[in-house]
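I've put the structures underneath this note.
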Structure I
Amino acid sequence: MRFDLTDLRLFAAIAARGNITKAAESLPIAVAAASSRIRALEESVGAPLLSRHSRGVELTPAGDVFLQYTITMLRESAKLRHDLSQFGDGLRGNVRLLANTNAIHEFLPALLARFLADNPNINVDVEEHTSPETVRGIDEGSADLGIIVGLVNTRKLEVRPFRDDRFVVIVPNDHALAREHTIRFHQVLEWNYIGLHEHASHQQYVSKTALLLGQSIQVRTQVETFEAVCHMVAAGVGVSIVPELTTRRLRDTLPFSVVRLDEQWAKRELKLISRAQENFAPHVRKLYDALVVSD
C-alpha cells in the first residue's frame, strides 16, 4: 500500500465532514488534488473507501475499517513527533559523564541533584574513570562530558575550569602525625593506610605515586567512599589522604585531625572536558551549562 500522512489526514477529514471539498479546504489542499489522492488511496488498498452521492460522501465498510487504522496511525505519528521534539528541545535525553573520584564524591552529588530535579526527562549516567581514560572516552565519542584532574594530554578537546580542591592527610586525634603542621607523602606511607577500593581513580593515583617513590602502601582496609574513610580514621584504624572538602563536611561530627600535605600534586584543579560545543545535543548542552555556572 502506498499512502502518506497527508493521505491519512485527508481521509480522516473527509470522514469527519462527509464532504471532499470541505475536507480539502480545512487542510488546505486543492479540491482536485484531494480527489486524486483519494482515488490513488483506493487503488492502493484495492477497495472503494467512499460512497459518493449528491449530498457528499459516506464511508464504505472498507472505509470504516480503514478509518480505524487511520486514526491509530495519526495518533502514533503525533506521539512520535511529540517525543522527538523533546529531544530537539533538549527536554529528553541521556548524558554519559565520566569523572574522577573527587568529583563524583564531593562535587557532583549536589550539582546533579539540582539538575535532575529541574530536568526530569534527562538522565545522567556517571562513571568513575581515571583522567586518561576519561580523555580517551570523550575523544572517541563513547561519552559526552568528562571531569579530569592533573597533567593529562587532553588532545584537541575543549577544556574549562570546573572546581579546585586540595588533598590533605587525616589522622586520629591522638596520632603522632596530628601534631605536625605539614607532612610529606613518604611520611604517610610509614603508617597503616585506609584506602578506597582498588578501582577508584583516587586510589590508583595514590598507589602509583607511592610506586614512583619506590614504596608501597600499607593498606589496612579499603572502603567505598571518602566518608567511610573518615569514619575508619576517626576510629583509630589508620591514616589516609582525602579531599579537604570532605574534611570540612565531617570534622564537626568525627574525631580526626587534618594535616596539610606538602606535595605539589596535593592541589587539585578539576577541569571539564568535551568535544566541540557547537556539536552538542541540546540535552548535553543543558548539563554542560549547569556544570559550568553552578557553584
Structure II
Amino acid sequence: MEIALMIEGQDGLTWPRWQRLAAAAEDLGFAGLYRSDHYTNATPPDKASLELWASLTWLASHTRRIEFGPLVSPVSFRHPTITARTAAAVDDLSGGRLTLGLGAGWQEREHTHYGWELLDVPERFARFEEGLEVVTRLLHSDTPVDFQGTYYRLREAILLPRPARPGGPPILIGGNGPRRTLPLTARYADEWNGVYVNPARYAELNRRLDELLIEAGRDPASVRRSLMAGCVFGRDAAELARKLARRGGDAARLRQSGVAVGAGGEIVEQLNAWAAAGVQRIMLQWLDLDDLEGLEALARELGIKNYE
C-alpha cells in the first residue's frame, strides 16, 4: 500500500508552510501530497487558506516525484470548465502527476460567507453529476462537444492544447455514500477515495463498488482504491498521550472512526488492516502543519524511506 499525506489547506496554510511540507513529502519518500479545497473552516476562527490551484501550480513545478491533487475540489464554487482547463494545464506542467479530486460541496459556512449556492442534497448531487459530465467530456474529447444541462451548457467546446496525458488527469471521487457517491464513482471516476472509515467498513463499501462497476460494464481493477484517514502519531507513548488528549483521549473510538493511532510501530498494524481491506493508497491527514520532525519520524516508522 502506498502512503501519502493529506493536509487541511484552510487550517493555517501559508506559502512557507506549503513549501516546507512539499519538500518534506518529496524528500521523505511519501507517495503524494494532497490537500483540501476550502475558503475557511466549518467553525471559527478563520485561518490562513492558501488558494488551491495556485498552490498546486507551484507544487507541479517545484517537485519532481510526488503525486498530488485536491481532496476534493467542489463544483459548487468553480465552474467545471475552469476546473478542467486548470487541471489539464497543471497536470501537463507536472509531467502527469495530478489526480483531479472532485466533489459536490458540503460546508455551509463557506458557501454562505462567500456567496455560493450550496443547494439541497438532491440538487447538489444533480449539479455534481453534470459537472462530472462536463469535465470528462472536455478532458476526453479531441473534437468539440455539446452539452445541455440544468446547471451547465457547452456548445462546440474543446480544450486546447489537448492534455498531454490521453484523457487528462485521472478523476477521483471521494466519499462513502452508497446511494449517490459510489454510483457516480462507478460511472465517472478513475479512483475512489473513502473518507474516515475503518477497515471493515471500507471492505464493505469496496465490495459494493465492485458490483456497481461490473453493472456499468467496467473492470473493477480499472479504478484505484484509496482512503483519506486521520492520523494521531506519537514518537513515544508520552507524545501520543498528549496528542490524544487534544482529540478526546479515546484511542479505540478514534480507530473505529477511521483514524490511525499509535506510537512508534503500533500504527503499522492498522495500515496493514486497511491494505487487507483493499486500500491501495492511504492519505494520512497531518494536522500539525509545522511538525516536520514528526513527519520524519512517521516516515521512518513506516519504512517508506531507507534511513541509514
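Laboratory data are not the source of any read-out in this text; all were calculated from the coordinates shown. Model, not experiment: these values are computed from the prediction. Cβ atoms are built from the backbone, for glycine too; each structure is taken alone.
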Output 1.2 (distance in nm of label points 7 Å out along Cα→Cβ at positions 247 and 279, calculated) maps, among I, II, to structure II
If you rank structures I, II by Kirkwood radius over Cα pairs in Å, the highest one is I
A value of 0.98 was computed for Rg/Rh (Cα atoms, Kirkwood Rh), for residues 23-78 alone; which of I, II is the source structure?
I
Where is mean count of other Cβ atoms within 10 Å over residues 71-78 largest, in which of I, II?
II
Computing Rg/Rh (Cα atoms, Kirkwood Rh), for residues 135-254 alone for each of I, II, the value 1.14 comes from structure II
Given structures I, II, which gives the highest value for distance in nm of label points 7 Å out along Cα→Cβ at positions 207 and 231?
II
As an exercise: FRET efficiency 1/(1 + (r/R0)^6) of positions 7 and 239 (r between Cβ atoms, R0 = 35 Å, to 0.05), calculated from one structure in I, II, equals 0.00. Which structure is it?
I
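Identify the structure, out of I, II, from whose coordinates FRET efficiency 1/(1 + (r/R0)^6) of positions 151 and 175 (r between Cβ atoms, R0 = 35 Å, to 0.05) was calculated to give 0.65.
Going label by label, the one that fits is I.
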